[in-house]
Structure 1
Amino acid sequence: MSDLGGVTVILGIDMETDVGSFTPFYEGFTKGTPLLLEVFERHGVTGTFFFVGDAVRQHPEVVRVVQNHGHEIGAHSLYHETVGTPLFPIPGIQPLLPHEVRPRLELTNKIIKEAAGGVEIVSFRAPRLFGGNQLVQALEEMGFIADSSLPMYYYTERISPYHPDRDHWAQPGNMRLLEIPCFADLSIESHDEFGRDRDQWPLFRTHSAGDLLGHVDGFTRHVRERGRPVVLTFYFHPWEFWPMPQGPIHYGEGAVIPDPFIVKNCGDYALEQFDKLLEGLRARGARFMTCRAYAEEFDSK
C-alpha cells in the first residue's frame, strides 16, 4: 500500500438522469443518492455534487438533502448536454452553439441556487468531461472559481490543477478560474484512441475498489516523480448505486442499449466497492476536500 499523505482527494458526484443522457428517468437520482450519502457520512468525508438543472427542477428536495449533509452544491449543465467540444461522438447529442452556453449555465445556476436556499454556485463539471474555451470563458464571467471538466486521459500533460488560458483551455494561462482535472492512470500504456482505458471511471464497480486503488497508486507515483502536487479528482453518479436495467431501456418511440460496462454492477456491489474505496484512500493518508475549498486554498498559497 502506498502512502497518500499530502495527496488531496476530491469526490465529485454528477447528479443527472439515470445512465446519463441515455434516459429521462430519475430513479437512481432519488433512490441512489441517500445510499451514497450514508457512505460519505460513515467515513466522515465531504464531496462536491454537480447537479443538472432539470434534475433539480423536478426533484429540488434532493439538493436540500445533500446540502444538509454538508456537501458542496455545484452545477452540471441544464439537461446533461454537451456544453463544450466533444471528444468523441454520442448518437443524438449535439453540442450547444457558442452563444447558447452562457444562457444555459445562467438558467442552470438560477434553478440550483433557488433550491439550495440562495447559496452561490461556484463549481462546475461538464457532462462527459466535454469542456472547452467557450465554457471556461462563461464560467469566469459568471464568477465560478472551479471547473472540474478536463479529462486527464485525453489531455495527458495536465496532471495537476492550473489556471487555464481563456482561448486554449487545456493550457495554463491567467484566468481566475481553477481547472481541476479528473485523474487517469497515466502510468499505464493506453490502447484506446482517446486514452479512455486510463480513466478511473467506472473501474470501482466494473472491477473492484482494489483494482481502482492500484491505479491510484500508479498515478500517485507518476505525478510525484515529476515533482507535482497530487490531486485525485473522481467522478461518480447516483444512478450507479441503484440497480440499472441490463438490457434495452424502452421509452418514447424506441429504446437504447447501453454498452454493458455502463450499467454493470450498479446497486449493492457499487455501494460496497465505493465504501472500500474510501476506506482504502483513508488508510493511505489522503485528505478529502470539495472543489470550492481546494480552489480557495490553491489561490491562498
Structure 2
Amino acid sequence: MTILVDALTVIYNAGSPAERLALRDVSLFVEEGSCVAVVGLTGSGKSTLAQTLNGLITPTAGRVVVDDLELTARGLRGGELRELRRRVGLLFQFPEGQLFAPTIGEDVAFGPRQLMMKPREARERARWALRAVALPDDDAFLARSPFALSSGQRRRVALAGALAMRPRTLVLDEPSAGLDAEGREEIYATLRELRRQEGLTLLIISHDMSEVVALAERVFVLREGRLRLSGTPDEVFQRGEDLAACGLLEPPLAQVAGLARSRGLLPAEPDALTVEALGEALAASLMVDAYPRMEREPSVPLGGDERHAG
C-alpha cells in the first residue's frame, strides 16, 4: 500500500483569532513495504501529519492518497473513513497510556470487536497479534492485567492492539519514548520482524536521530510546518548545517564521521552510517597514510647496527 501526500496544508482554527498554521504545502511519497521517518522539533508538524494520514485530521488544502482512498478538505464518507483507519494504524506517543481494559485479551481484541467480529474470531485475532509482537498468547497471559506488565511489554500490547486491526501501514509517534535501552531494542526488533513477516509499511515520527538510523530507509525533515530536507539517512545526516538550521543534531555516528573528516582522517564517506562501515573506512584511511611513511623510513635490522656486532 502506497501513501501520497500532495501539497498538504493544515490550519487549525482557520479564520479565528487562534488560527495556527500546522503544515504548509507538504508533499512526500511512502513506498509500500518501506520504513520512513518524519523528524523535527516539537511544533514542526510531525504529529499533525501522522494524524492526517488516517483521517483524524482533515486537510485544509491538498490531499492524502492511500491506494484508492483520497482524503481532501471535503473529508471522506463514513465507510471510507473506517476503511482508511483500518488500513493505516496509528499509535500515539506513550501508547500504553491508551490501554484501558481489565485484561490483555480484552484490550487487544477491542479493535476487531469494533469491526463486528464474533468474540471467538476477535480473540483469535488478538492471539495472532500478540504472537506477532513476541508476547505469549496463552489463556493465562490473556487473562492478566496489562497494567501488571513492564513498560516495554505494555507498549508491545498496545502495538498488538493496533496490529489486530490488520493495517497495511503503521504510523508510530515516538515509538521508543520513555523506554530504557533494553526496551528500545525490543521495540526495534519487533518492528523489523513485523516488516519481514507481514510486509508492513512503517512511518516513524521521531526526534531521536539514532532511532531513525536504526529503522528508517528514508527521512523527511519538517521545520515550522514545511518539508525542509528529504533523502536516505546517509544523505540527510551528511548535511549537518542544514539539520542544525532545523534545530536537530546529527546522530552520534555522523558526528564522529564529521570530526574524522575535519581532521583529515576520512577522505571518503563510509558505505553506510554504521559502526562497522565507519570503522572500515577509518581503518582503510589510516592504512593508506601509513604506507608512505613505511616507504620513507629506513628499516632497522632486528639485531641493531651490525657495525657494532661482536
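Bear in mind these aren't lab numbers, they're just calculated from the coordinates by the rules spelled out. Worth saying up front: this structure is predicted, and the values here are computed from it rather than measured. Cβ atoms are built from the backbone, for glycine too; each structure is taken alone.
0.70 is what came out when FRET efficiency 1/(1 + (r/R0)^6) of positions 14 and 166 (r between Cβ atoms, R0 = 41 Å, to 0.05) was calculated for one structure; which of 1, 2 is it? This figure was derived from 2.
Once mean count of other Cβ atoms within 10 Å over residues 134-141 is calculated for every structure in 1, 2, which label goes with the largest value? Don't skip to the answer; put the middle values down first.
On the way: 1: 21.8; 2: 13.5.
Answer by largest value of mean count of other Cβ atoms within 10 Å over residues 134-141: 1.
Given structures 1, 2, which gives the highest value for Kirkwood radius over Cα pairs in Å, for residues 22-93 alone? It would help to have the intermediate numbers written out before the result.
Values: 1: 13.6; 2: 13.0.
Going through 1, 2 one by one, Kirkwood radius over Cα pairs in Å, for residues 22-93 alone peaks for structure 1.
Which structure, out of 1, 2, was Cα extents along the principal axes in Å calculated from, if the result is 52, 41, 41?
Structure of origin is 1.
One of 1, 2 was used to compute distance in nm of label points 7 Å out along Cα→Cβ at positions 54 and 222, and the answer was 1.6. Which one was it? Here the read-out was taken from 2. Here relative contact order in percent (Cα under 8 Å, 6 or more apart) was derived from just one of the structures 1, 2, and that gives 26; the source is 1.
Which structure, out of 1, 2, was Cα extents along the principal axes in Å, for residues 62-197 alone derived from, given a value of 46, 33, 33? Intermediate results must be reported in sequence, preceding the final value.
Details: 1: 46, 33, 33; 2: 45, 36, 27.
For Cα extents along the principal axes in Å, for residues 62-197 alone, the value 46, 33, 33 is produced by structure 1.
Given structures 1, 2, which gives the highest value for distance in nm of label points 7 Å out along Cα→Cβ at positions 182 and 278? All intermediate terms of the calculation are to be shown ahead of the outcome.
On the way: 1: 2.0; 2: 2.6.
Ranking 1, 2 on distance in nm of label points 7 Å out along Cα→Cβ at positions 182 and 278, first place is 2.
For which of 1, 2 does mean count of other Cβ atoms within 10 Å over residues 158-165, calculated from the coordinates, equal 19.2? That value comes from structure 1.
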